[in-house]
1. Identify the structure, out of P, Q, R, from whose coordinates distance in nm of label points 7 Å out along Cα→Cβ at positions 22 and 70 was calculated to give 3.6.
2. Of the structures labelled P, Q, R, which one yields 11.4 when mean projected area of the Cα convex hull in nm² is computed from its coordinates?
Structure P
Amino acid sequence: MDTYGYVLFKNGKYSEALGHLNAALQYYAQKKLYVGPEVYEHLGLIKEALGDKEGALAAYEQALQVGAGSLSNKDVDRIKKAIKRLS
């Protein structure tokens, strides 16, 4: 679900992508599954594209929190740049 949402995002279908990401997050929560930092980063990208600055910032912060200790330096830098861009 997340992957398809990201593909939709890459193709400029932001609203549809957001629906898929939200559905994925809801599914993961219902099944009590781990949600990786990339899901939150994708959510941030989509919300940013839709003009939801606060939502994007929250998603990027969540990506850093969930990915603490597992994200590469490159990934952390990319997410921090997104946060700085929106701050």
Structure Q
Amino acid sequence: MNITTLDEALDRIKELENEISELKAENEKLRNRNFGGRKKHDEAWMSAYNDFIVKYENGMTLMEIVAEGDISRRTAYRYLAYYKELHQIVGN
């Protein structure tokens, strides 16, 4: 595309500015989307994990903790693995 006049250049600049604003809006939308999967270790996660640890350290078995219905069996094993990993790091 050859631009020969100032008016053509100004029109092209406006087109490009509009395209930039559209791309910025799309970029922001993509940046804010939820990718799903497990959440970060936020307050709710830490609260559930700490409840699990208190019960586990007081002698409850995994199945007893799961039977209470607060967490699933898979989550209990995930918490236990995280707990053991932390203790291994602290122990070394």
Structure R
Amino acid sequence: LRISSQILRNASTYFTILFGLNFAEGQNLSSSDPKEVLMLDDNARAMEMICNIIQLRNNAVPLSLALEEVFKVAVATDKFDCTSAVKLASIS
């Protein structure tokens, strides 16, 4: 999954800190040489949905989710502090 660090920073205080000067992920950011951030403990499908929402890729966001998927997205949204960025998607 590839997403702009600036989009992540705009949506999440967690990523604002991660891509700041105090972490390796924030050093020498460049679109021609993207950083890889491993998120092995996080649900890949939930992260993909969150990224699609914050990139306004509405066609890639399902119109409905099973309760278990809603829970996984909610957990990731809380963990990465991006609730306000995904809030409107939860209303529709």
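All of the numbers you see were taken from the coordinates with simple rules; none came from a lab. Here the structure is a predicted model, which means the values were calculated and not measured. Cβ atoms are built from the backbone, for glycine too; each structure is taken alone.
1. R
2. On the way: P: 5.3; Q: 11.4; R: 6.0.
Answer by label: Q.
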